[in-house]
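Novice: Pasting the structures in now, so scroll down.
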Structure 1
Amino acid sequence: MTLRGRKKGETVPQGVVVRLPVYFRYLAELEAAGAERISSAQLGEALDFTAAQIRSDLSYFGSFGQQGYGYNVTDLLDQVKQILGITRDYSIVLVGAGNLGKAIGSYEWFRDEGFQIKAIFDIDPHLIGNYHVGCIIRPLDELTAYLAENPTDIGIIATPKDAGQSVCDLLVEGGVGSIWNFSPTHLNVPDEVIVEDMHLTDSLLRLVFRLNEQNLGQEQA
């Protein structure tokens, strides 16, 4: 397999970006189970994608697999890791040490895959000074000074809605170029800053919509 760069200006479709983590998770499960190879047809059947879609997705990044053999699971997993950029460590700060923030910070997979939460900040005096996942919870007014001395790849915002934008501004001013936003608010950022929104209520509402659509279909049948 060879991994090549895309043509200058070529953009990977959002649908491909959404499916890449799905490939990563399933291939990691296969490798852990001792599987050595898999075909695009088998991969598609397991993930409810078509074999052609999988081959098309991977073609944005290089040449994968062998005719009549399929994919070597470990090799393809390594390539997907490289595509996703999880072959190095990332430095992270977490702002918001409430229940949601603590749950995010406690997720062991982050540390296992090189996503290192280096500092945690909050405004609650009852939380400041406590330790969580090896980090002391610091007052938010120390964030700017921390970022000036500690280059940070990713900022996680797990604050209430009314604090989301102001925290985002501090992160951007401190040179953080990627923000994982769990705050239920739309963030205004410069064009060069990447934001990934994780609105839990939106996910729940999509689930409820699908549930009601399913029930409606059953009633009409």
Structure 2
Amino acid sequence: MIDMKKHLLINIDEKFEESVKIAAELFLTGSVFIYPTDTIYGFGGNPFNETAIKKISEIKGKINWRRYIFLISDLEILKSYADITSERYLDFLLSIWPNPVSVILKLNNKYQELLKSETGAFRIPNHRFCLKLINELKMPLVSTSVNRTGNEPMNDPSQIIQEFASEVDAIFYSDKKSFFEASTLIDLSKDEPVLVREGRIKFVELMKKLN
């Protein structure tokens, strides 16, 4: 088992393979951790573990809140969770991922019941640590901004450690600079795409790929 007192704060640049191994074990045991992505730092955990989901919601101050993005490793994994009947949308996702673009899709019946939601948001991230971890897990990884309700997302590791170290099981961080901008979020659960949130990659540029 992991000695969390020893491994609570982990620099992924210095201990890459070890950090992935620890994060995977935390995920499988229902723990909650903070980690860097290709956008902003996120709270991570197993979306099918109610204890983990409840803990993330409590830390954020949003009880029973389930608006999470799920990081996935590939489209085959995505097809296990979401109903995608449009070849046009599948081709679109192939053309844009991995990238900081998240899409809302209708979940299949099994996961609508398990996740207590009709839709889910997914992304294949363009980030080495995230990709290595989700490739090993072969499951979606929760990603939701590191902040309290009503506050801006936090992206400075020292501030994150000061604020949340006592409330999560581990904090993975990097010294490398990131864009620190939330992903572009597009709703693809309907016949035509709808922009929900614009990030670094602009909606108009994405629609050129779709059309």
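FYI, it's all coordinate maths here, none of it is from the lab. All values reported here derive from a predicted model rather than from experimental measurement. Cβ atoms are built from the backbone, for glycine too; each structure is taken alone.
Novice: With relative contact order in percent (Cα under 8 Å, 6 or more apart) computed per structure, which member of 1, 2 shows the largest figure?
Specialist: Once relative contact order in percent (Cα under 8 Å, 6 or more apart) is worked out for each structure, 2 has the highest.
Novice: Next question, about the same structure. One of 1, 2 was used to calculate helix-only ellipticity at 222 nm (-39500 (n - 2.57) for each DSSP H run of 4 or more, over all residues; to 500), giving -10500; which?
Specialist: Of the options listed, only 2 reproduces it.
Novice: Right, something else. Have a look at 1, 2 and say which one yields 7, 26, 27, 24, 13, 2, 0 for P(r) over Cα pairs in 10 Å bins from 0, in percent, as calculated.
Specialist: Here the read-out was taken from 1.
Novice: Between structures 1, 2, where is FRET efficiency 1/(1 + (r/R0)^6) of positions 56 and 144 (r between Cβ atoms, R0 = 30 Å, to 0.05) highest?
Specialist: 2
Novice: Of the structures labelled 1, 2, which one yields 33, 24, 19 when Cα extents along the principal axes in Å, for residues 128-199 alone is computed from its coordinates?
Specialist: 1
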